[in-house]
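Take a look at these structures.
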Structure I
Amino acid sequence: MKNLFSNLRGDIFGGVTAGIVALPLALAFGVSSGLGPSAGLYGAIFISFFAALFGGTNTQISGPTAPMTAVSMVVIAGIIAVNDGDVNKALPAILTVFILAGLMQIGLGILGLGKYIRYIPYPVVSGFMTAIGVIILVTQILPSIGYYPKDDVEFVSEFKPVAEELILENILKEEAGEGILVLEDFKETINRAEKVTPDQILKESQTLAAKEASGVMGAFKVLPRALQKTNWLELLLALGTIFIIYGFKKVTKAVPSTLVALVVMTSVAIGFSLDYQPIERIPEGLPTIRTDIFTSFSLGSITPYIFTALTLALLGAIDSLLTSVVADNMTKTKHKPNKELVGQGIGNTIGALFGGIPGAGATIRTVVNINSGGKTKLSGMIAGIMLLIILLALAPLASKIPAAVLAGILITVGIGVMDYKGLRAIPALPKDVKFGPLKLSSEVIIMIIVLLLSTFWNLVYAVGIGLVIASLMFMKKIGDLTAERSDVKPLKEEAWKDEIGFPENLKEEVFIKHLKGPLFFGSTSDFQQLRLQIPDTASTVILRLGRMQYMDQSGLYAMEDMLQDLKTKNVDVLFVNLLKQPRYMMERIDIIPDFIPEEHIFNNFNDCVRWIKQNIKDVH
């Protein structure tokens, strides 16, 4: 009982500490996502509780993270744009995509795919993580200097003509849907256009202005204008936050510096009655299930985002399982990857039902939990309960937090999330790819491509492209290595130990080939050269296949083509030590027994030599 109480006390202290650390980040990620601070807080509450309850890592603390928030921003911005800039109108579709991502994670866990996540190439992960840091840094420049495109009257007015054009276009679409022949009668169009208010035009203009300034490219476009309109008070609040976060760590790490910065800078702003921009109001009371997810469900609204939902699911899986490995190293335990994915999926699904943004296992919060005494799943559940208590007790006060303070917090997150280990390794990585006179590292190329595409184009597509390039480069390397190891050479140049006693008088009639490594699409071109190297004197070819562990469909057909060619030349082929998988493949398309009868397949080289001595005559 005493031991149980000791663990319970550690779990309570670890969970409470982790919950306090999570608070400022949850609020900041909510604001950054575009759904507001409450969405970040709701996500942190439900994901932390349910991912811990159902997950496979005892000490893991889950919630919104920088990578998950960055991808969520893409989803949110895209769906809001389709819904005329109306967040409330877009929210059901947004949350449906998040629920879909959670369900996909559950599916990944049930299918047992958790163990395969680790095979995602490091350069792809490295480029992606560094891009996340760059995106957060650049997009937080505007709020940190107090510039909000929607509030810039001159900037918004530039979009008024386009806004009016879009409104008119929507009127014409409505009429077309109602069967009104616009070209024959413009009266209805005019009537509807006259009902458009200046507020509607202003709202549409603000939506267009915000869209123009969104993302990295958008931030760079409006940066010169923003710098001219810098709000020095907001900038000082952001800089003060950054200074405290880095400075307080040098004093003590017992208290989270992020929380200290949040409390101190918010107290200063409120205490001195400063004229600052606060965050959006956080609703008071218990979160409620968003029933409009079901009542407003439209398959067409989420279909374009299914791939994005899958990306969220995979990213959350990677993020969580990497954190699980960190937790294992610290606690000397072993997590259950598939169970962890199911837990994360349940957490994300339930979080989205209540309007929260998706999340994953959070490394810093997990480390804090372990260092504070957390040992069991109870610690993660307590972290979620702690955040719920803060929501219920301090929501009105939290609504007064300056937006610039959260921007400052996010800037430090952006700096911290970059993969400096991968960046530092760039000069040391082997230069294995040639572009004309230039020699570059394939891993560096992949990392930079993912970094640039993620930063300036699209996070989701960048990861996909990075995976494709990494796979192609890997297959090229394996193909080259296989070809290099499987050089076709005459027996006299390459004799294995058991071939030393091969009859000298039959070496002109018998050609021996050693296949080393898999026969797959990356090595078929070199394999096809075999027929060209067989001397004209040879009437028999021995293929030693004991080291050919695998054959894919491309390799299978390359083998068939070669055997067909040799058959037309009346050359017999003997297989030695044919392994299970290649044999299965060749039996499926009748290479065995049509081209290679069973009597031409030998378990070892000695049996093959006995057959040669009995059946091959010395002609040359």
Structure II
Amino acid sequence: MSQITLPTGAVLRARIKKANSAEKRADIGWLGWIIIALGSAAALFFILGPLIMLLTTAFRGPQDLLPFEDGAQWTLANLAAVYLDKSLYTSVLPNTLIFTAGSVTVTFVVAFILAWLVERTDLPMRNGIYTIILFPLLVPGIVLSITWIFLLAPNTGWINVIIRSFLRLGESGPLNIFSMGGMILAQGIGLVPFVFLLLSAALRSMNPSLEEASNASGASPFTTIRKVTLPVLLPGLLAPLILATLITLEQFETPLVIGFPARINVFSTRIFFELNPDTDLPAYGRAAAVALPFLICGIALLMIYNHLIRRAESFVTVTGKGFRPMRFPLGRWRIPAIAFVAVYALFGAVLPGFVLVWASLFGYALPTFDTLSTISFAGYIDLFNNPKFWLAARNTFIVAGASAIIVTSIGVILAWTILRTQLAVRWLLDFISFLSLGIPAVIAGLASMLLYLSLPIGIYGTVLVLVLAYSYRMAVSTRLTRAALMQVHAELEEASAASGAQWFTTIRRVVLPLLTPSLVASFTLLFIIGFREFTIPTILQSPDNSVLSVMMWQAFQAGKTTQAAAVGTMIVLFVIPIIFGLRRLVLARDGRD
């Protein structure tokens, strides 16, 4: 008689898990699998499609041909032309490193001081200060760069004119925005709100009892910050530092608007000028070759950032037991702290906004009682009578809204697939969606140009090509939705299925309503990013797909100061009501005022 061998407990658990997984996969149904397949394929296309075309173009020539045009062939000539050029090492690379290091230093120092004052001290009016610090997030980078020119242009900048009138200097200077220092100042101040958000969250999550113990031992606030706060928050501080470096490295607006007149060339502008030479045809191959190390550096920084984020979890000091906020009394430092905040608010938010509106009504004229009588709405009248403005406004809303809807929808599909299925490739979907964060906008624009010029679908130069090009930022939606979905227990979906609901009905009636705040947040953030976008539409621009940010730059280049300022003012006025409207929608759904 043969002996019967019973499976071990581990084997039984594995079989049960496999059976449950198979049952869950079966419950999804053919419609669910089609939706998952389409969402995954769309994510792969939006992210990997342009990048593969970019890599291919770098090794195809001649330089003025698209990679698959007749006569194109495999070659290393593009790489040789770029990397054997001494100017890359004597000018472009040093400029990029100096600009990035200087801007990140300014950003991090200012953002950390502001975050510490708001989150860790008894600074008055903290809520109002918090709002003022974040206001520049609503303003496109191209707008901020142009307002800095209004303030610090060597001949006509307001601050220079005021300084010269007091010190009786010549007709130029003493400050010059068209310099490396000017670029660093403009970029560093412009990035402060983003880094401030990350740092304030890190400071808010730290248990203040550690700092209290340091104070009780007789340490000064400065010693406490240096020996307690900074070491404990180190991973949480390094992650924003890496992300700020990544964002600064890919910046295009400031190097173009401020750096180009100063003949300061960095990687992002070098790519642009390879596509827009003065006398020759676009050098697609050389532009792609320049982009390769730029892309590799961005992805490497992104991987470091991801590692630091995971490491930061082991440094969490907030627990449910005994946590209470503690604020340092500023004492005699209250006045200097308020002065520091006031200076930042003046140059980071108040002056740029005021200068923008003033220039749209008075041009470059300084605010005086005499100039008040010369107010003119000619810039707005010309703008509103210009059909190109309404076309650009329509295109901006369409592109920002449609791309935000596409990315948010795909993000939901990817997040659910990653968390709720046992697909072997779900880690790859997660990695690729996160990878999109490391792709600079200038490379995304170049890669999209190469892809849609090569594909025989006839959409290049239309609004649709901008919608598709904008839709590569999957990391924003996937990460937001994934975090929200982790808080929705799978038992809710199982209960719906046990009641006889199909998979799509469960998603529509149970999952999506619970994820609404996260989805609205994702859409809002992506809409703001799309509305602010300048780099991609500049590379893909045509008369039919012009957007407001590009129109503002063209008006500024043409010397139409009041019209450029009017466009910038309208951009801000368009964005703010939408953001507050979406916020009220979320609060209304949550039952809050």
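Coordinate-derived values only; no laboratory data. Bear in mind the structure is a predicted one, so any value in this text is a computation, not a measurement. Cβ atoms are built from the backbone, for glycine too; each structure is taken alone.
Out of I, II, choose the structure whose coordinates give distance in nm of label points 7 Å out along Cα→Cβ at positions 94 and 390 equal to 5.3 when calculated.
II
Ranked on mean count of other Cβ atoms within 10 Å over residues 62-69, which label among I, II comes first with the largest value?
I
Taking Kirkwood radius over Cα pairs in Å for each of I, II, which is largest?
Checked I, II; max of Kirkwood radius over Cα pairs in Å sits with I.
Out of I, II, which structure matches 5.6 when distance in nm of label points 7 Å out along Cα→Cβ at positions 70 and 502 is calculated?
I
Consider the structures I, II: one of them gives 5.6 for distance in nm of label points 7 Å out along Cα→Cβ at positions 510 and 566 as calculated from the coordinates. Say which.
The read-out was computed on structure II.
Taking relative contact order in percent (Cα under 8 Å, 6 or more apart) as the criterion, which structure among I, II has the greatest value?
With respect to relative contact order in percent (Cα under 8 Å, 6 or more apart), the highest-scoring structure among I, II is I.
Name the one structure among I, II that log10 I(q)/I(0) by the Debye sum over Cα atoms at q = 0.11, 0.13 Å⁻¹, for residues 270-421 alone of -0.62, -0.86 was derived from.
I
Taking distance in nm of label points 7 Å out along Cα→Cβ at positions 54 and 542 from the coordinates of each of I, II, which one would give 6.0?
I
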